[in-house]
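Readers should treat all values here as calculations from the given coordinates under stated rules, not as data from a laboratory. The model shown is predicted, which means the values in this text are computed figures rather than measured ones. Cβ atoms are built from the backbone, for glycine too; each structure is taken alone.
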Structure 1
Amino acid sequence: MTDTRLDSLAQEGVAVWLDDISRQALESGHLAELRDRGVVGVTSNPTIFAKAVSDAETYAEQVRDLAARGISLEEAVRMITAYDVRWACDVMAPVYESSAGRDGRVSLEVDPRLAHDTVPTIAEARALWWLVDRPNLMIKIPATEEGLAAITAAIAEGISVNVTLIFGLDRYDRVMDAYLTGLEHAQKNGIDLAGIRSVASFFVSRVDSEVDKRLDKVGGDEAGSLKAKAALANARLAYQRYERVIASERWQTLEEAGANRQRPLWASTSVKDPDLPDTLYVTNLVAPDTVNTMPEGTIDAVADHGEVEGDTVTGGYAEAQDVIDRLSALGIEYDDVIAVLEREGVEKFEKSWAELLDTVRASLDDAGGGAQSGHDSGRQ
């Protein structure tokens with residue numbers, strides 16, 4: 001039965017996606033239960049997979065089979081993660097079909113170590129698209145400088161993309177441009193634009209974590225009054241830029257040709273400060289054509305919160321810009337905050353990927369595989 005409170009978000013144009021995946025949730029039917037409550041998509045990342053594989057015994061049989069075949073370490077990791085994502089795609093297929101492809105999406109990320117290398121990122125996007133082989137898959141590509149060209153190339157080939165690790169407004173502008181450019185190339189290639197979908201994952205809570213840390217160092221009443229406000233302001237200004245793009249003549253031309261909007265996706269929406277409401281980055285980021293991806297705990301908190309009371313983003317742009325301006329006046333420079341967050345975001349995913357590799361290596365060794373590692377092995 002659909003959760004009425006999640007349904008109220010859907011009525012306002014917000015798609016609720018689960019920011020988690022595990023073999024255990026798939027085997028137990030728990031993901032299907034969340035789908036029936038109103039969760040209409042799933043995202044994954046290296047951190048999520050590292051935790052899932054380390055906590056569960058449910059991967060043991062597959063690991064034994066991979067070890068018996070002498071599969072390389074990195075190919076084993078891709079076999080394991082692709083298996084879960086393919087299964088999740090099948091679980092979410094009814095949503096995909098009922099929404100004509102808008103939702104029911106499951107995301108799988110390219111190797112984060114490739115974040116600053118365009119050509120291998122494109123190659124891995126193609127390989128993962130082929131490996132999972134489900135129409136409701138999305139390939140996650142980071143919005144680094146080098147990732148932008150990979151986004152355009154993937155879209156041009158008809159690969160649906162979840163652009164991840166977006167923190168700043170200027171980079172978000174370039175992400176949207178990369179998507180439109182990819183659509184224009186796809187159109188020239190004779191690809192049906194209606195079959196291509198994309199979301200742009202704009203990270204939220206990490207902005208407050210970084211800014212509030214700096215505000216604590218500044219001290220004083222003005223600094224205190226700005227705590228827990230930067231992330232929402234940043235996201236609202238991002239939505240303003242989204243509105244500008246979909247109102248442009250360039251977009252209108254593509255939409256008339258069948259293109260789908262690249263919806264803003266609010267990522268990292270679980271609060272990091274325990275003194276803040278669990279639903280802060282959900283109920284305050286309600287707007288049409290958006291996705292909010294949350295861990296299950298936040299989904300439960302939303303379900304307990306009460307029905308959503310309309311759009312909480314559109315029109316609040318002057319106030320949002322005022323927050324950014326006041327931060328600047330205190331010496332907290334927006335561009336520096338964004339640069340730090342992007343660098344740390346890539347580094348965190350690289351660390352999680354290394355943990356995932358170590359976990360699978362240990363499992364293969366225990367199973368008698370003695371798999372060989374290598375940066376490029378097993379990627380195709």
Structure 2
Amino acid sequence: MKTEERNGTLTPRQRIILGLVVQEFINTAEPVGSRYLVEHYDLKVSPATVRNEMKRLEELGYLTHPHTSAGRVPTHRGYRYFVQHLLHESSLPPTLQHTIRHQFYQIQQELDQWVRLSASVLARTVNSAAITTMPRLANAQFKHVELISLQPRTFLMVLVLVGGAVRQQLINVEAPWTQTELSSLSEDLNRRLAGMDWSQMRQLEPDPDPLARQMTDLITDVLYHEDRRSERIYRDGLTNVLQAPEFAQKGEARRFVEIFEEPSPIQPLIEETRQLPGVQVIIGGEKPYDHLPDISLVLSRYGQPSQGTGILGVVGPIRMPYGRTISAVRFMAHLMSSLVADLYGDALDAEIPDADTITPLERHTDD
């Protein structure tokens with residue numbers, strides 16, 4: 001065997017053939033034969049030569065073949081090599097980018113709606129399943145409060161956090177308060193607490209007014225628990241994946257649904273992605289992702305590192321159109337970063353996802 005083959009480095013011809021096999025299998029879900037490649041691509045070699053190269057690629061662990069077919073299909077290692085070395089990625093078409101941006105700017109400037117929409121748009125764009133999470137703030141911060149009188153001794157506290165989250169709570173007091181008095185108290189709280197997190201509020205001198213002190217303590221408690229709130233994952237596009245031939249069997253479909261719907265299999269990957277720049281491609285089926293058989297994830301963080309970051313991405317079969325998927329995830333992460341930056345009032349702090357970044361754990365498996 002040639003030295004470069006032993007080291008996992010393929011010859012130019014082998015790289016071309018492997019790339020074509022992966023692309024054809026992604027498009028058709030059918031094993032790819034040597035004669036098909038010669039007839040449909042200008043390889044300038046005979047089917048026998050292509051067949052020998054495919055056999056060599058199989059020996060190296062990049063291809064395999066079903067028992068019922070002479071054609072080859074990619075292995076997990078073949079997919080990884082394709083993504084890391086052979087993928088020709090392009091941007092989403094400008095018209096599609098414009099359409100997606102228009103969808104976001106059509107809805108209210110509310111972060112929760114943007115996060116929900118990003119999962120829906122990603123799922124439709126790549127015809128797969130998608131997940132997104134709300135940005136996790138380093139510390140929840142106070143933005144605005146309104147105290148609205150309902151009865152003489154009952155009012156509604158409407159608390160708005162930096163980022164657009166709204167929390168409401170009914171307050172009962174012993175003495176009656178008018179709306180004018182409550183509005184004045186709201187103004188004082190807004191001036192005193194602007195931009196603070198719970199730890200900063202706890203350092204304030206106690207307000208001499210009992211109700212102002214009570215409201216400050218309550219807002220501090222809300223922000224404290226907001227920081228410790230469990231992260232919610234928004235999901236969309238499950239039916240897209242279940243239509244793929246890989247999940248035609250009920251057992252395979254059920255296993256994907258369990259992985260997609262339950263937080264425990266995906267949550268560690270979300271936390272890992274949060275620490276890494278750029279788009280991460282995670283191909284399941286082998287260690288350390290053997291608990292994700294025949295499933296791939298393309299994930300990216302978005303947001304503002306100084307304020308908080310969320311995760312978005314695509315979950316689907318390992319036979320995934322990686323070029324379009326990576327482009328869609330990168331574009332959506334960039335768009336969401338810009339939207340979040342605008343919401344926080346600091347567009348210059350938006351994180352722009354790096355290009356062509358692959359999970360380091362994926363890189364070492366080909367060595």
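See the values below:
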quantity: When relative contact order in percent (Cα under 8 Å, 6 or more apart) is computed for each of 1, 2, the largest belongs to; calculated: 1
quantity: Structure with the greatest value (metric distance in nm of label points 7 Å out along Cα→Cβ at positions 168 and 224, set 1, 2); calculated: 1
quantity: For P(r) over Cα pairs in 10 Å bins from 0, in percent, for residues 32-79 alone computed as 21, 40, 28, 11, 0, the structure of 1, 2 it came from; calculated: 1
quantity: Top of 1, 2 by distance in nm of label points 7 Å out along Cα→Cβ at positions 24 and 264, largest first; calculated: 2
quantity: Structure with the greatest value (metric mean projected area of the Cα convex hull in nm², set 1, 2); calculated: 2
quantity: Structures 1, 2, by distance in nm of label points 7 Å out along Cα→Cβ at positions 296 and 320: label with the highest value; calculated: 1
quantity: Which entry (1, 2) yields the derived value 17.5, 59 for Rg and Dmax of the Cα atoms in Å, for residues 160-335 alone; calculated: 1
quantity: Comparison of 1, 2 by distance in nm of label points 7 Å out along Cα→Cβ at positions 152 and 248 - largest value held by; calculated: 2
quantity: Structure from which -17500 was derived, helix-only ellipticity at 222 nm (-39500 (n - 2.57) for each DSSP H run of 4 or more, over all residues; to 500), options 1, 2; calculated: 1
quantity: Of the structures 1, 2, the one that 17.4 was derived from, the read-out being mean projected area of the Cα convex hull in nm², for residues 56-231 alone; calculated: 2
